[in-house]
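In what follows, structures are represented as structure tokens.
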Structure 1
Amino acid sequence: MIRCLLFLWFLIWLAPLNQALAQKTCQDCHPYRLDPAHQFSCQKCHKGLSPASGAEEAHQGLKSEPALDEDGGAGVCISCHREASLSAITTKHYHLTDEVNLVRQAFGLSPLASALEIPRPVKIRHLEDLVNDLLRRRCLRCHVYDPGDTYPETTHGTGCAACHLTYGDGKLIDHRFTSQIPDRTCLHCHYGNFVGWDYYGRFDHDYPAPFRSPLKEGLPPERPYGVEYFQLSPDVHQEAGMACIDCHRASLMGRGQDPSCLDCHGERPQAPGVVVEGGRLVLVTSAGHRLSLPRMEARPSHREEILSQSRCSVCHARFTFWDEGTYLVRLDSIDYEDWSELLVQGSSEVEELIIQGLTSPEPPPPYMQDKFNHKFYLGLWLKGFKKRRWEEMAIVEDKNGRLSLARPLLKIYLSYLTRDEELLFDNLPAKSGGLLPYSPHSIGQADAFRSLKVIQRIKAKVPKRPVRP
């Protein structure tokens, strides 16, 4: 009897110890290293409970993405990084005002102060409803309010973590926050024939299967960014070892303007990081590399009257993104078989739904997620192009009257098929001319014939000075 009582007492004494041993901390399941500035408990940012006996208990009240508020603010980051957070959330890069308003104004709609102000249409009755639905559910997949597509190299954090945490292979790979943002992070958004993609000499294939890559050893090639791409010549600055933030740090954080070409290559270089060493100009990059700065040679195309009226990229761009005729259709009723040749179109959501529709005995209805409130609504947005080329070099005048290369980014056509298969809108074109001035990031040695064309065009534009008697 005494032995039984002793054994029972031992079990009672052992129970709390076993319970304590069974409990785990956050890092037992998430073994991420933290940077020196963030050596504090996970609960300070993520809430939840640690230690805990299991995931269900640990994740009570958890904030999985604490770097973003529901209203689009900087989340918990602002409590320690107030000045930087308030500065960053005022930038165009954070609110995507340029991207949103270019599309809205192309269809004759008024501009908005932020992507967060795009109304969510309850029903598509007018053109504005269709444009707003397009922006909320198809276009804006790579902003700070959404983690992006699920391809290996398009997934990213939200809020401040979109830039300051490193993702790869479709997941977070490093929890050490960094201000030295690698180009890989930038490319999680700047891919798919948008500026930044050309910096690495990449150009997307067209969407139909016959235009895409052939098999390699009997297997289709990997598509880390959703669509295969041609490898063209990278930008000369990328070849030299410069990162995106070597030029674009200031504007991203709302701390002024980025340096211009002449700030490095002009007569009076004044870009951040430019120093004189041994009588020569050197650029010290964000990674600490020292690059010799070439100075502009005395050429007719480098005269002041030319440089003041033309962007440098007009002569120096190696290629442009010429995606002519962007056709977008919203389908509330769909036969997935009709779209099997276009299931790869840069959207993991579209691709996964079409595959499910082709393989499931009961095809799912065409629902698509709103990238702001993350709810699903009827209507699948599909996309295609009339043609995709890189050799076109259209020269136009920008809003300041300077010559610029252009791309047909706003040559957009919208269609809408209702659930009752009524074609409410049929290839409705944007009201704009379609050509949008921009600066390609495909810089290289100047094209001689293009340079001559620029000189001739500016000479014809500038009136001759009167001859003094």
Structure 2
Amino acid sequence: MSQSNFDRMQSVLQAIAHEAPHPWYPSQYAEHHQIDRNSLDPILNQLRLLGWIEIAGWERGKGQAYALTQVGRATLESGRPLADAVRTETRPVTAPLTTRRGYGGDRWTQGETVRDAILRPRPTPVTQVLFGAILLVYLLGMWLAFGAGQNPWEYLSRPDPMALIRSGALIGEEVSEGKYWQLLTCCFVHGNILHLFMNGLSLILIGPRCEQLWGSGRFLAIYLAAGIGGSALAVLVEPSAMLVGASGAIWGLMTSLIVWVTLNRAHLPPPLIRTWLQQLVTILVLNLILSFSPGISMEAHLGGGAIGFLTASLLHVLRFRSSRLSRGLAMLGLLLIPTLIFVGLRSQPQDELGRQLQDSIERIRTLDREFDAIERPDADGELRAQWMKRVDAEFEANASFAQQVVSQIPENRQIKRRTLQLYVGLRLIQLMRLQLEGKANPLIQSEFRDIRKQFRSF
């Protein structure tokens, strides 16, 4: 720190001491000395970190007020050069943040909390846990794919769809049948290594700042709510979707930062507000453009962003409003978010034809999962015979059913997709039977691998 900075710190300390026992207002000081008010912020922040001054209130038209702490007064009265006093400080001695009301329901507390969040870096354990969970789930998927015969290196670029499903991917039809946990688990599953890298990097860049500003508990609530909300909107728009990725949750974190800066702007330096908002809006616009790319679920992004924005706004009310009515309405809103998501998913129209197709596909999926164990040389002969009978019965029942569907197929994208998957599944169980009977030549074995991968990719 230069000598000129120490001189400015000395002047500010003396000015605050001169106003005692009344509070000192930087805005009045700047106006009297004809200097830019914002130029005082670095000095004030440094003095606060050293524990020499504290916030003494807030007044409309004057802004934030400051007063000397006992340590600051002793430092000033000691007559020591400030440079020596700073060098002998081994840690900030500012007292822990306290609030005058149980829930911080006044502007003084809000201003103190906001500045404390910026000036006092804290650990961000939730971000680290979430990042670790994403990595662990990806490794789990790789291990599952390896167990199913896929080369781990191939998994990095083209993961086995069945491994993704077993890791927790979202299957739209299964969610509509009641497997609502997939709305959350899919947020920890990722496709290829590039998908993992992009979302992991976004979480590492955005997560710590977001957790620092909101606090670990609120940060986790925003992340989970946005992730579930994004997944839910994707299913509502495309009921047959298969979804993986943390993008919806990360969009929620980005919009929550906009909420934090906007609702706390009265307690932040204007240059900081402009810089942060410009950065956040730029990131959101770039992400919105990327959402139009093939294979990207724009619905998950927009749903996550909207739910993150709403959740953060309600959490802000709970954090800084003392009115019981305001807090009660905010709590009610937070409870309504998952309720409305659940009601929306439950109210999805379910046609009988779609249910029949999905049931047939699920039975073929079960046969596919069991095939590797049945094919092993040491497999029980009786179990293999029973499995073959199930294959024959499934093929006979679904062959006629598939022809019936094709003859009356409606203009419904979801039904068409399921019908195509059923046809691929029927060919798959035919090839499975040939494999078990030892009638599969190299050409059939190659077709079996391709058809199996195609069936699992739906």
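Match the computed value 43, 18, 13 of semi-axes √(5λ) of the Cα gyration tensor in Å, for residues 289-448 alone to one of the structures 1, 2, and report its label.
The structure behind it is 1.
By the measure Rg/Rh (Cα atoms, Kirkwood Rh), tell me the structure among 1, 2 with the highest figure.
2
Among the shown structures 1, 2, from which was the value -23500 of helix-only ellipticity at 222 nm (-39500 (n - 2.57) for each DSSP H run of 4 or more, over all residues; to 500) calculated?
2
Each value in this text was obtained by applying a stated rule to the coordinates, not by laboratory testing. Computed from a predicted model, the values in this text were never measured in an experiment.
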